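Structures incoming, each one as structure tokens.
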Structure 1
């Protein structure tokens, strides 16, 4: 069983917050994590129709067995898939205000928008919100199931079940996407034409790593810009995609203001692009974009696993000078350039050096992450790291980039 880094964070937060909420993609391991972190807690799944009916028809009666007021020795409880019954949170607010013992209520949910909205309205100041992403390369390595090449990492992804059971990625991701589109997204947004929505999702895969052009995306999908916004929000809520926002620092330059689109696991995009075997990955036209997606996911995990919001942006001016990722840490802006090639080229450093000149004293250490396997020495103030060391760039103990 894969040991998740977020487990320790969840246990530490449970000593502070009365309620811990764990969100994340379906099948990312939220239930397993909650049960590992809190083995003495009761477990109740709101996917169970009987439990859900009881929670909806008699919420006070449903929660009563777990209350200290009624049972002083009552154990805590894990309420799985809380988005299936968000009305419980209003009743839970009353309980945690009276019984302020931390760590008794552990909630998990997959539909991020619904969970966060409900928690914000009902449990503000009482709940700690954590996000469990798919597995990091380091987590997979502890179990001996890490990817041996970047092509394998992109094709097989990082979902625990795929990696530990060695399931066929193509078959699994197609079934996964069908399930999420049918199940979660219909709860989040009204989709009248499922075929059009599925076409829209495939169009998003074809734009992975690119700046979102709502007009173009809407024209290709045959929907309005307003529908594009609504569907993008739904895909974010279902943990299918995330948007990387542009950094606001202009240094006297005119900047691009639209976000870039990425998938929460690049294997989802690989599946949607119709890549049927790992050998097709290295020659695919979007290999560089998919690699960039993988690196950004690996970087995001390090902050999410520490219970922090990833301080990540990209930077691009109107002339096309671009930094793939900007990390803001301790008042410094740390530029990261991402290249899928396995041989370092001199022109890879051009954007980094231009940006360092713009940023001056605001620039922190620069990093180049590439598709090779060896750490190299680069130009002054630039660290060159191989793809599989991406997760080690962040020192969790010091909460900063190494």
Structure 2
């Protein structure tokens, strides 16, 4: 069976808000055998939504819509779907009770104009929203299925996984596998796979600030066999599979080994600590994070001598090593990480261009410092610096190159 994904919203179309729902919806549909043929974004316009629905149902059996279920004048998904199928909107008591209970839990009264969210296409089945007020719905007619979800990503994902997926037919032929690598460029990854016999598996390669992901799509057995071949090729460059993040990987390794971590950051501005503490239960292994952005903070908080900074520069191997070592000491942790660099776009010079980042590691009995040169805008350099720091930590915990 085929499916299309339709995202609505002026803010999404104009790029004011990133479209974050289509990816997990596509992966979920593919996992139960659907062939996802398109993702479409349309503005908050009755005509455009109707055209999107028409395109979707002309080319697929299932359309999943996100957005347009709020209480305002430009939330038009209910009206568009009802119009498309030639049915009226009807008030649903269960939706009304859900919204009233939601605001009661918050200790707030029901806002004016919320009545719009009580309305659904006649004959539709409601999709509950555990995390917000915008309940979704499913319409089934003449072998076609249209499902509408909230546009808020965390609400949509919960509604999709918990309520919608179990209601969709299982096709069972197409399988998707993702292998996430870091430390190699896209061209380096391609060079290792370009001559492989893929056994009919479609292979996609996608680069991002976190690394390069290999997408495998095809019959389940063929995908499984190809994935095993790729694991043998890329070995420790693969840090996770099927959406698992590198911070989740190091969290599990730290917890299993009973080790703790502290970090000191300069150019990354606390992003490493942020990513580490995004994992639930991080208090078991994460001791502290220090953002020592200025030279004075490096001296006063981390005890990095100003004489060392003056001699070697704040962006240097020696300073990164001292930051890592003293973060470990201050946090009373088993491992310390220090990051110092030039995120740009200003501040670079020929000997230390923008993107120069030193990452220091300290543990009982050893230290390690690595010099990196990252390319991209400021936010990307910061992210890549933390990705590399997390990968060095992963490799240290696994005892593989450069620690094996």
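If distance in nm of label points 7 Å out along Cα→Cβ at positions 185 and 345 comes out at 3.6 when worked out from the coordinates, which of 1, 2 was used?
Considering all the candidates, the number was obtained from 1.
Something else now. Identify the structure, out of 1, 2, from whose coordinates mean projected area of the Cα convex hull in nm² was calculated to give 20.4.
Checking each candidate, the match is 1.
State the single structure among 1, 2 that was used to calculate Kirkwood radius over Cα pairs in Å, for residues 153-224 alone, giving 14.0.
1
For which of the structures 1, 2 does the calculation of distance in nm of label points 7 Å out along Cα→Cβ at positions 145 and 313 return 3.8?
1
Let me ask you something else. If Kirkwood radius over Cα pairs in Å, for residues 217-328 alone comes out at 16.6 when worked out from the coordinates, which of 1, 2 was used?
Structure of origin is 2.
Using the calculated result 11 for relative contact order in percent (Cα under 8 Å, 6 or more apart), pick out the matching structure from 1, 2.
The value was obtained from structure 2.
Values in this text are rule-based calculations from the coordinates and carry no lab data. Just so it is clear, the structure is predicted and the values come from calculations on it, not from any experiment. Cβ atoms are built from the backbone, for glycine too; each structure is taken alone.
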